[in-house]
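Student: Down below are the structures I want you to see.
Derivation of every value follows stated rules applied to the coordinates shown; laboratory data play no part. Since the model is a prediction, treat every value here as computed from it, not as a measurement. Cβ atoms are built from the backbone, for glycine too; each structure is taken alone.
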Structure 1
């Protein structure tokens, strides 16, 4: 069985058995063409706006790693 990316996009007008070729009844936040390489391969659509407006790390600092740290109060 060969599966292809739904390059023709979303089409909710059909049952799963009668779905037109290269369409999907359920897709979200995807686009069919790569903007940089100009070829059909599918990919995630970029966000329309930033989720957070606060700048992390001052100017235009890049985030290299994120981690979680738990500190327990120790009696010495």
Structure 2
């Protein structure tokens, strides 16, 4: 049995659920619209890309200048 399987077997159900939720919330982000979304320049001059996280169904804007996801407040100010 692998170490990961042993660690999971020793977790309580609530710990396993938390681990799954954590993994989903930290999974990859992809360009939205089936990958057809293109970066654009906002009114404030920031290059942004609308992204989607399939594991959670969340959408967010990526700041292409800093390579970081923007909060809703930051993206609203930039747009």
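Student: Which one of 1, 2 has semi-axes √(5λ) of the Cα gyration tensor in Å, as calculated from the coordinates, equal to 35, 13, 10?
Tutor: That value comes from structure 2.
Student: For structures 1, 2, which has the highest computed value of distance in nm of label points 7 Å out along Cα→Cβ at positions 36 and 52? Provide the component values of the computation, followed by the final result.
Tutor: Numbers: 1: 2.5; 2: 1.1.
Looking at the calculated values, the largest one is 1.
Student: Identify the structure, out of 1, 2, from whose coordinates helix-only ellipticity at 222 nm (-39500 (n - 2.57) for each DSSP H run of 4 or more, over all residues; to 500) was calculated to give -9500. Provide the component values of the computation, followed by the final result.
Tutor: On the way: 1: 0; 2: -9500.
The structure behind it is 2.
Student: While we're looking at this one, here's another question. Which of the displayed structures (1, 2) returns the greatest value of distance in nm of label points 7 Å out along Cα→Cβ at positions 28 and 44 on calculation?
Tutor: That would be structure 2.
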